[in-house]
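Following are the structures in question.
All of the numbers you see were taken from the coordinates with simple rules; none came from a lab. As the structure is a computational prediction, the values presented were derived from the model and not from experiment. Cβ atoms are built from the backbone, for glycine too; each structure is taken alone.
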Structure 1
Amino acid sequence: MSSALEYWVWLGMAFGSGNGRTDEIIRRFPNIEEFYLSGGYREISQITKGETERLVAAKLDDAKRIIEKMHKQGITIITPDDERYPNRLRNIYGMPCVLYVDGELGDLDNELAVAMVGTRRCSDYGYRAANKIASELAQAGSVIVSGLAAGIDTVCHTAALKQDRRTIAVLGCGIDKTYPLQNKTLRELIAKNGAVISEFVPGMAPYAGNFPIRNRIISGLSMGVVVVEAGERSGSLITAHVALDQGKDVFAVPNDIFNESARGTFSLLRQGAIPVSSGLDVLEEYRYRFAGTIKLEKLQSAPNTKNKTSPAVVQTSLMNKAPLEEPELTVQERAPKPDLEGVTGDALLVYHLLTNVPMHTEEISIKLQKPINQVLTALTELEIMGLVSAHSGKRYKRI
């Protein structure tokens, strides 16, 4: 008797990875066994002749052999009907039919997972930036997701492990392969302190075309993608654009304008990516949504006590000084009060809460105890009236 798992593996074998056709099949046939037994592919008009031939050619016995092989190697197979399947992947294009997992994915749906990607030939600046940001994100409780490639990926995975935090590596080859070979030890460490995953059939070599396909999983598992250093034709830009299509945040690290390996990063910044220079910059985007899991206080620097003057000395110094002149008003202080005529309800509450320091929309929502959709409506109204201005990272301030 066959199990549901075998039919999922069979479907993945037949269609390969990143094929949007499987999305329709899964919608039409939540029970993949029914699809297999009934010849359901005949009911889907968009399926091509070649795809039909592959469905017929794929054998259930081959799927059974793969499952047995993975079991012997200690690899877990997770499919969409498994409660362990990440919900974040259910709405991406070409939802993976199968995830081969070496390690433990954990409760990713309730954790802040941040993808970090970049060039394989990173500069010293890129190395230091990736290490700093990944270390800070991990230290605060984030899960780092990357692709196990040389360069930036390796730096980010390693930084997370040094903080004793989980990290997820998404492969561009079969789960039983290691690429690049130089990362064999790193791969083993990740499997023990996180997870190495692949949607590709076991035995699949690391073909160049696999990596753009797997990038949608890197971004799909994450809330946002940080591009540390990327050239004009870097695969990291594919990840960033896929992330945008998925509705995820895209961050980019500013770099040396003479560094050709950073031209892609500058391109993202011109297109509106959020500039970041620290893990805290990224965490600010999610501090309210994941207030229970990330610990920003771990990143706060200890107060600087050097060269501080004692209160007694300060008091004596002030007593010996002549009275201070009235301070000159700043441009903002001299500015006339804004005309709030016509501003009522939520918009008025939001306006009075805002200052000249940009505030995140979720912080506004929490402080006013208003639903986020009402806050966004009020901000749009205020922006149209010229009373507030929008800033990167969903922040607003008074004008």
Structure 2
Amino acid sequence: MRNERKLRIVPIFLLGSESFIGEDKGEQDAKSDVIVKRLGLNNELKFLVRKEEEILEINIHDVDGFVIFPYCFERFSPLIYLAETKLPLIIFSEEETFCYALDTYEYLSDHENVQIVFTQRELEAQIKVLNAAKWLKETKICLFDAGEWKLNGAAWLKNPIFSGKVNTQNIDKEKFFETYKNVDKTLAEALAKKWVKAAQKVLEPSFEDVVKSARVYVAMKAVMNEMKANVAYVLWCGQFTKELETKMCFALAKLADDGIPVGCWRGESLLPLLILHIVSRKPVFICEMFTLHGRTITLRHCFAPSTIGSYKYVLRRWRNMTGTVTGYCQLPKGDVTLVNCGIGDKLVVVRGRVVDCKDLEGDNCRMTVWVKLVNKDDVRKFQGREFAMVYGDYTEEVKQVGKKLGLKTIL
């Protein structure tokens, strides 16, 4: 997996000739060190400005944003140049520096990348959003797909995967099958034994069926590691069923249990998955819309991270297909955030509450979840059928990340 580069945020202290933290350079340096440390910023990147021309010496290479500390009444025209780099500028105001912060914001406020915050908590929230947007732009997604995107399927080619909104790389399908065939038998059997032991119970699948799922899991991880990818997405798993002689569902669930963002279906759930993963750092349930009754919707899918709830999974086959494995997870009741984006130019964020979860048996997805929406009219906002769901309220975080990505957020 590829390591995430730490966000580089440069603290800039506007000191001028008469500073709020004193005029002695040693005192200014010491006091600014304390402030930077308290706010969790990088002291090595700190920049003290006493004369406006010093701003022109700031190196913006490999920088993700700036936090401005206005500690004097002077105005610094070169800050306008800094704002025009389009890099995020966060003006930090405390009680004693409120007037300085407003004065600085006044001549920079016509830039959308400039904002003002008033508390440490607000600053931390904004940095979290910057980190999320950066991760979304840089993370590599291992796309399990043969890459046959023909124009006769144009109606399917309008989602974020095909429009280049996310950084995907297709696998070599034949190489993946070869990796699957060559998975060490002892390793696969050991994993299968571990998974069977951890299950609440096993219904239809045989031990050999579970071993096949373990081989899929090991092969997928190997391909991701070679690609240095952080995310796995399967674009229509049916294209792999014949060669694997199984479905990929339980392997996907176990990858998700490892903390890897994992999705499967037609691609419209990928962007919602990524956003909810990075803002919540919780397991995400990828699902499709099924039914609507009043303001209660049902969502369903054939795999879910078992880490969502405190219940052990039940090993079942995929729908009615012999030789396949998936795990039924009893998703808990609770408040959730749902994100839906359709073709990826708009972002719909709604809140609801999981009121039930069942295995409908037969030719149905294993998990069907009933969610009662907070607002009945939210269904009119939906842009498509695929969703991502996470427990908790992350409405504001999703909105802020969507804004950074240039998406129109519909609340």
Suppose you compute mean count of other Cβ atoms within 10 Å over residues 47-54 for every structure in 1, 2: which one lands on 12.6?
-> 1
The value 48, 26, 19 for semi-axes √(5λ) of the Cα gyration tensor in Å, derived from one of 1, 2, belongs to structure 1
Per distance in nm of label points 7 Å out along Cα→Cβ at positions 23 and 95, the highest-valued of structures 1, 2 | 2
Given 17.4 for mean count of other Cβ atoms within 10 Å over residues 63-70, calculated: source structure among 1, 2 = 1
Once distance in nm of label points 7 Å out along Cα→Cβ at positions 215 and 231 is calculated for every structure in 1, 2, which label goes with the largest value?
-> 2
helix-only ellipticity at 222 nm (-39500 (n - 2.57) for each DSSP H run of 4 or more, over all residues; to 500) derived as -9500 - corresponding label from 1, 2 = 2
With mean count of other Cβ atoms within 10 Å over residues 199-206 derived as 19.0, matching label from 1, 2 | 1
